[in-house]
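Structures for review follow.
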Structure P
């Protein structure tokens with residue numbers, strides 16, 4: 001398994017997790033897949049099986065964003081059964097060798113980033129997704145992962161923002177990451193579960209309002225903490 005393949009699999013796992021599509025989903029190296037004695041997809045690079053959310057999306061839903069993510073790494077998908085999906089290298093795309101000495105600014109001029117940027121703007125109807133402005137629209141990466149190119153992010157991790165909201169959001173996200181340094185991994189996991197559960201079950205605006213309006217009596221809180 002090469003480095004590009006590993007990065008793609010990591011990105012797929014994150015995408016599925018974020019969109020609650022990871023239930024009953026398994027990833028197989030091609031060696032493990034062949035060991036199963038399967039008839040199809042034995043010439044692929046790796047295989048994903050699913051009888052959960054991913055299966056429903058690829059068979060009955062709108063998989064365009066998922067396909068876009070896979071294609072951004074130079075791969076494409078073929079279906080074996082309705083529940084098994086082989087991932088193959090697109091040799092034409094992979095021939096576009098990346099210059100490791102390119103600056104980030106140079107990469108933002110790359111055709112692949114420009115195409116993805118336009119997809120994000122189209123999806124947002126060319127409006128700032130925070131304030132609705134039509135002016136000075138930019139595309140914001142909501143997270144960064146070392147080793148990924150600007151265009152190797154799922155569309156739902158990119159946000160169309162005006163320059164003012166872009167600057168403001170970047171500052172807030174940096175503050176959140178700074179505060180994470182004070183938390184144990186288990187605490188971050190709890191917060192993640194809360195966000196995933198809340199955002200998937202209730203409108204984000206209501207979840208945000210609930211958190212904002214939580215009033216905690218510090219003295220009572222300390223009493224409860226001292227009991228433990």
Structure Q
């Protein structure tokens with residue numbers, strides 16, 4: 001029996017490849033994005049565009065567009081990364097990253113939470129750059145702050161949704177060759193997407209709230 005999967009930031013990169021792989025295996029995919037790419041439009045998935053996860057005002061429209069659709073898997077993928085240093089500390093960019101990376105997934109989750117049944121799953125695309133213990137290189141203040149905040153939100157969601165039977169995965173995709181990384185990294189987007197989907201397939205209530213690498217290792221907070 002196929003699932004209905006909603007994924008944000010599905011117009012390019014890892015999100016696009018996750019949408020592609022889920023669609024290829026027969027799932028109904030609802031792709032949420034600001035602007036659809038030609039690649040996304042070619043996938044034959046449902047598209048809800050004009051949605052910026054960094055804006056409170058866009059959430060009612062997202063909810064209305066889905067009407068009474070039941071969602072089995074909600075994957076919060078949309079994100080942004082800038083690069084602040086002590087010599088270039090832009091608080092406007094930091095706020096943008098916090099709005100999109102930390103509050104964005106929480107906004108979307110709250111807008112759609114009543115559509116997830118018991119047994120539903122929520123995926124949060126975080127980064128090991130949000131780990132305190134793993135930070136040995138500094139810099140990227142906004143991205144680190146926002147992903148640490150997302151990790152905290154994910155853990156609380158896992159606790160608060162346990163009684164509803166909804167599991168939450170907090171997932172680092174690996175170092176992936178995307179626009180965000182300047183196309184440097186160890187993995188192609190499709191490789192990372194396949195690993196992330198595997199983690200979502202394996203997600204259950206006992207593992208809810210865990211901070212995972214896409215390859216399956218548990219990461220330090």
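A short reminder: the numbers here are calculations on the coordinates, not readings from a lab. Please read all numbers here as calculations on a predicted model, not as lab measurements. Cβ atoms are built from the backbone, for glycine too; each structure is taken alone.
Suppose helix-only ellipticity at 222 nm (-39500 (n - 2.57) for each DSSP H run of 4 or more, over all residues; to 500) works out to -14500; of P, Q, which structure was it derived from? The value was obtained from structure P.
When mean count of other Cβ atoms within 10 Å over residues 124-131 is calculated for each of P, Q, the greatest value falls to Q.
Identify the structure, out of P, Q, from whose coordinates relative contact order in percent (Cα under 8 Å, 6 or more apart) was calculated to give 19. Matching structure: Q.
Structures P, Q were shown, and distance in nm of label points 7 Å out along Cα→Cβ at positions 60 and 204 at 2.6 was computed from P. One of P, Q was used to calculate Cα Rg over 2.2 N^0.38 Å, for residues 12-83 alone, giving 1.07; which? Corresponding structure: P. Source structure of the calculated read-out (mean count of other Cβ atoms within 10 Å over residues 4-11, 17.1) within P, Q: P.
Tell me which structure, out of P, Q, gives 1.02 once Rg/Rh (Cα atoms, Kirkwood Rh) is calculated. It traces back to P.
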